[in-house]
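Structures for review follow.
What follows is calculated from the coordinates using simple rules that are stated; it is not laboratory data. Quick caveat, the model's predicted, so the values are computed rather than measured. Cβ atoms are built from the backbone, for glycine too; each structure is taken alone.
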Structure 1
Amino acid sequence: MKITLNFSPNFDPKKRKKKEIKFIVFHYTGMATEKKAIDKLLNHNSKVSCHYFIKNNAEIIKMVPEIYTAWHAGVSGWKKIKSLNKNSIGIEISNPGHEFKYLNFSRKQINSILKLTKYLIKKYKINSKFILGHSDIAPDRKQDPGEKFPWELLSKNKIGIWHDLNPNEIKVYRKLKLSNLLKIKFINNLYKIGYHRNSKIRKNKYNKIITLAFQRRFRQELINGKIDKECLIISENLLKKFN
């Protein structure tokens with residue numbers, strides 16, 4: 001695995017211990033061009049960075065050594081942990097994102113994701129439950145890496161979590177309405193899985209926000225923010241894996 005060095009100035013100078021690194025967080029760049037994304041991550045004034053950057057051609061750039069905290073997660077939370085920067089490795093993948101004609105991730109990029117992530121999992125003994133997307137840890141602010149990110153494929157390679165339900169069997173429950181009681185059960189399932197609470201946002205609005213984040217990750221064929229029976233069934237299956 002060839003890795004090019006191009007260091008960003010945006011990181012905490014204090015070294016962290018190996019055991020503090022517990023998460024891997026995937027991002028897409030969400031900018032019009034790859035050059036603009038790289039320039040931003042290298043610009044001191046931007047106050048953002050990542051540990052690794054995967055280019056369109058699948059080349060991997062190391063921007064911040066793993067021993068330092070990169071500034072990629074921002075205000076974030078998962079389970080009882082807040083501000084995930086200090087406990088995570090951030091991987092940016094070149095993709096214009098939802099704002100600039102969101103693209104499929106290329107096969108070459110996915111191969112680089114697999115190689116790099118397997119290496120990091122082995123090096124830091126990272127649990128699959130702690131391999132997340134930016135929208136998982138900051139659902140009120142972020143959509144990346146989005147519904148085109150190959151979470152199911154990664155899970156088959158022991159990277160991250162995916163449900164083990166038959167998609168054809170559960171699809172019949174899509175758009176089937178739930179009672180308010182079952183909707184509340186679904187939202188509580190999301191909190192048990194790891195999505196964090198946010199008391200600053202109106203409850204109904206935030207319920208839709210975390211439902212969208214859940215769908216982008218685990219029900220990628222339909223992202224509508226509406227809680228249906230299919231979503232509930234998937235959440236029940238995932239609870240067994242995340243706890």
Structure 2
Amino acid sequence: MDPNDIPAGRNSDGVPGARRLAAVLLVAGVVLSFGFGALHPGEADPNDHAAAFAEYARSDLWTGVHLGQFGGMAVLVAGLLVLGTVAGGPPGRSAWAARFGNWAAAASLALYGALQAVDGVALKHSVDAWAASEGAEKAVRFAAAEDLRWLEWGMRSYQSFVLGAALILLGLAVGSSRGFPRPVGYLIGLSGAAYLAQGWIIGAEGFSGSNTVPTLAGIALILVWTLWLLASSLRRPESRP
């Protein structure tokens with residue numbers, strides 16, 4: 001069933017438990033993503049490719065960490081899809097924003113899966129081959145790993161753009177929908193703007209220090225609005241259709 005196909009009129013007060021389900025999925029996705037992200041090797045400057053590739057080659061958890069991050073994103077996007085369905089409500093501005101937001105969220109998950117295939121699998125094999133090579137072959141292997149790194153930049157840039165657009169659209173829908181605290185919608189939109197900034201910086205500069213502020217802002221905003229949404233859904237009893 002298409003998550004957007006709930007009949008008009010059955011909005012956040014007419015889908016029993018849906019707000020709570022969305023909040024639980026969102027918080028679970030955030031916890032999984034941040035938990036596996038904490039295991040990601042991060043001592044070397046990611047824009048210092050020689051140092052970063054050497055660190056990645058030494059990692060035994062690399063593929064598992066990226067698979068876990070993909071799982072966290074999948075749970076997070078599932079929460080966004082439920083949130084968009086609940087916030088859509090009757091036909092109008094919020095319904096269209098929610099529908100387009102759901103499409104963008106689904107597209108962002110597809111891009112993230114491709115990104116993790118490049119970063120979590122292809123890049124790992126490439127840096128392992130570079131680390132094991134010698135002589136003239138080492139320079140060739142390093143160039144191949146850099147090509148994958150630049151492909152990773154491009155995919156992460158566009159994934160951030162699409163996820164940011166999804167969050168802005170869903171923030172508009174949540175802010176316009178009854179049954180949700182309006183400030184939560186504003187915070188969702190602001191977190192989307194942070195992802196748009198991340199997408200631009202990664203596309204232009206890679207994993208540079210310029211991305212620190214929008215990255216931290218995105219993390220903080222997502223933590224605040226997901227926990228606020230969960231607290232709100234637990235306090236307010238769901239009405240029955």
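List of remarks:
- Each of the structures 1, 2 was assessed by mean count of other Cβ atoms within 10 Å over residues 133-140; the largest value belongs to 1.
- Origin of the value 1.5, where distance in nm of label points 7 Å out along Cα→Cβ at positions 69 and 149 was derived from one of 1, 2: 2
- Answer label among 1, 2 for the case where helix-only ellipticity at 222 nm (-39500 (n - 2.57) for each DSSP H run of 4 or more, over all residues; to 500), calculated from the coordinates, equals -10500: 1
- Read-out FRET efficiency 1/(1 + (r/R0)^6) of positions 21 and 53 (r between Cβ atoms, R0 = 30 Å, to 0.05), computed value 0.95, structure in 1, 2: 1
- Taking relative contact order in percent (Cα under 8 Å, 6 or more apart) as the criterion, the highest value among 1, 2 goes to 2.
- Rg and Dmax of the Cα atoms in Å from the coordinates reads 19.7, 71; which among 1, 2: 2
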